[in-house]
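Each value in this text was obtained by applying a stated rule to the coordinates, not by laboratory testing. The shown structure was predicted, so the numbers you read here are calculated from the model rather than taken from an experiment. Cβ atoms are built from the backbone, for glycine too; each structure is taken alone.
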Structure I
Amino acid sequence: MTSAALSEPGQGAFAALSEVVRVLEADPNTDWAQVDLGGLRAHLVDMDRLVMDTVVMETDLPDGTSAIAAGDADTIATLRRMVPAHAAQLARDDRWTVASTETSDGIELRVTSEIPAVVARIKGLGFFGLMASQDHHREHHFFMAQGKDAHGH
């Protein structure tokens, strides 16, 4: 068996970093003075902490959901970095209304809609599905790795 037969370069965060490095190295126009793989790594750690360490209490609303997300001090810091940024991304979809509010021990993500099918989607996705939705993450990560404003794209 040769390495060409392998498709996964390791653990998820390592695989994401490996993929970005491969793309950066293949691009002769990469501005290596701006590359920030440490920043991307920190974000990948946040993503892992969000998924693995966050405790969520979801409340069904007639028109959507309210999710109170909490955890230890590191998780709360992660939530306060990630949820408002992702809420802004979610808000680009005009079929729903999105709000994130800091609480004393975490953050609330509230997503609502007047469209019954969208309400069902919101409830089906729940907090983690909403955080993972809207396939912008690869672009977001590549902007971060290049040292660019990842939320300005």
Structure II
Amino acid sequence: MALTESRGLHLYLRTLEAALEDEIVTDEEMSILSVLAQAFALPPDEMGDAWDVLMKGSSDSNEPTQAHEKRQIGDATTYQTALIAALADEIITEDEWAMLDVMRRVMGIQSDEHALIEEAVRAMAANVENGDSFVSRLDRYVTLHPYR
């Protein structure tokens, strides 16, 4: 099964690989994958094919090109949305951290952009119920997985 090469699919595949590392994809990990699928308007059949390729260990996966690893408009917003999805539940798993790290690297999120994203998330959390808990999870994420 040949996948149609696209940047969105490339990012989805790399993030899905991180999610499948332990062979279990949780609801929380699915929420991050859903953010990606929606952000890049990936058709459901293409996402299913991506899962099949990775589950079977096929080498027919989407090979990266420079365009796949080059920054594009909306990347920071997509990353921020995925970060919020990971922080929304009470626990951020190692797999969720790994998925976010993959996104950050592939999207080329720079340290100054990451700091702005963190600040925006903190500002949003200040305006919602249980925002302190949300911010403490963000602090833990940033401490354990600083920008590299």
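The table that follows gives values for the structure above.
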item: Structure (I, II) behind the derived value -21000 of helix-only ellipticity at 222 nm (-39500 (n - 2.57) for each DSSP H run of 4 or more, over all residues; to 500); result: II
item: Among I, II, which structure scores highest (criterion: distance in nm of label points 7 Å out along Cα→Cβ at positions 117 and 133); result: II
item: Entry that produces 5.2 once mean projected area of the Cα convex hull in nm², for residues 13-84 alone is calculated, selected from I, II; result: II
item: Label whose coordinates, when relative contact order in percent (Cα under 8 Å, 6 or more apart) is calculated, return 30 (choices I, II); result: II
item: Comparison of I, II by distance in nm of label points 7 Å out along Cα→Cβ at positions 37 and 109 - largest value held by; result: I
item: Structures I, II, by Rg/Rh (Cα atoms, Kirkwood Rh): label with the highest value; result: I
